[in-house]
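Bear in mind that the values in this text are calculations on the coordinates, not laboratory data. Remember, predicted model here, so these are calculated numbers, not experimental data. Cβ atoms are built from the backbone, for glycine too; each structure is taken alone.
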Structure P
Amino acid sequence: MLRPDRHNEVELNFLESGWVTYLLGGRKVRIESGQLSAFWAAIPHQIIDYGDEPGYFVATMPLAWFLQCKLPDELVHALLHGQLISERTAHRARSDAQLFSDWEADLQKPTSGITKAVLLEMEARLLRLALAAQPGETPRKSRRRRVVISDGGLNKVEQMACLIAQRYTERLTVDMIGKEVGLHPNYAMSIFHKAFGTTLIDYLTQHRVSHAQRLLATSDQKIVQIALDSGFGSISRFNDAFRRECGCSPREYRKNHLHSPSAP
């Protein structure tokens, strides 16, 4: 992937062979052969490395449909907080490959009946993933506590992407980002754009909008408070950025995607 991607869908990946490494939510995540993984694709993500001739299936599900499935809250909340949820079991790899292959064939010539069957099968597989997976720790709630950036094999561009992913709710400027990774701001902007195909500010805005999307879909906070909690300095800047990224207003987005937690 030449640049980060983001879309308002839940992405389900299954690797038949090889491996790929994503930059997702401020960290590198490697997915191996035989591994089923899910993440919310509104979080900027990018494949930055791969090997052994990877072959994999990708299924994308609109967020509204995913939320209507009423899956366990642990899975929903983990995904909407930028976690990658995965399951790797040898006994299920063959059946997963067959499932994705069947879905691909069925949806090439869809009918109302077969489409419903595919959606039910996807929902059932997500439920099995929810029951089997053990999601990692959710991000700390404190806005003010800074996360220490560890090199961890990341190059300068990846360090900048990770810094933004971990501190986008704070006040950040190009000068501050460049200083954090030891680069002149102009050079930082140049190599980031060359690597990711987007500017540092646009990448920062994408993360802030993704954060706002999660709050709009899962909370009853006032929209002005969501704007401030997402890192925007004013409601007007938030509304402009949100409409530009999502094609609708924050109020319209909430109306279409508000998620009510399932009953105990």
Structure Q
Amino acid sequence: MIPRLVRAAEPQPLLRAENVTLEYGGRASTVRATEDVSFDVYEGDRFVLLGASGCGKSSLLRAAGGFLAPASGRFTLDGATIGKPGPDRLMVFQEFDQLPPWKTVLQNVMFPLLKARGLPRKEATERARHWIARIGLERFEDAFPHQLSGGMKQRVAIARALAMQSRVLLMDEPFAALDALTRRRMQEELVSLWQEECFTLLFVTHSIEEALLVGSRILLLSPHPGRVRAELNSHQYGFAGIGSTEFRAAERRIAELLFDLPPEAQDSTGRAGRIAL
């Protein structure tokens, strides 16, 4: 009897955007933020939404988090339509005031574990302390947000999200307000954490360099309203290659694609497709 070949099942997207159009305003005045945007995020992806200011990338992140309802299309998680926020999708913003100022570092990380996950206090404390140590702030457990630097506050926000063990970590330009040296250190720490924990990341930035450093896949969005221009793999780029000929060439290529989409980046229907750098 000849054995049958069994094909391995293709991986299914964890998070999917299906023809998402986002709008703001009312009947008198409506602003379209994005138009017909589709993309797939797989488990373990570091997926980056990249585009100029006003292209709707932060709006897409909010819609993925359940904070903004699409005018048409939908976001799904494990095939189920996203209709509201949930602990399976946690957001880290660029603002430093996302931590309740009256809570210590330990209390900030514990709070969602107690309220959203319903963990016993002892388990929540142990998990919070584990993640605080992972981000190197174990000596600051009893500090309040006003006693921390901007980079330290962002570490706490990341620790709080990772402690929740959410399905997708949503990050909206989380390092944009930091100085250049702190920003680079935070980028390196984020990728290092991902290498150890392999969480799923949906990351928004307007920096081409940051997209190449943080992302394994990048979706390029056109200027307002945001439409998909191209999708590309970027896992081959890293911190060791900054400044190299290949890295700078990739930056230039992305800039061309963002603002002047060439014919070879389009598929037979005229829509942007997956390309190589």
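Annotations for the structure displayed:
- Structure responsible for 145, with volume of the Cα convex hull per residue in Å³ calculated and labels P, Q on offer: P
- Structures P, Q were compared on relative contact order in percent (Cα under 8 Å, 6 or more apart), and the highest value belongs to Q.
- Between structures P, Q, the calculation of distance in nm of label points 7 Å out along Cα→Cβ at positions 60 and 228 yields its largest number for P.
- When helix-only ellipticity at 222 nm (-39500 (n - 2.57) for each DSSP H run of 4 or more, over all residues; to 500) is computed across structures P, Q, the figure -15500 traces back to P.
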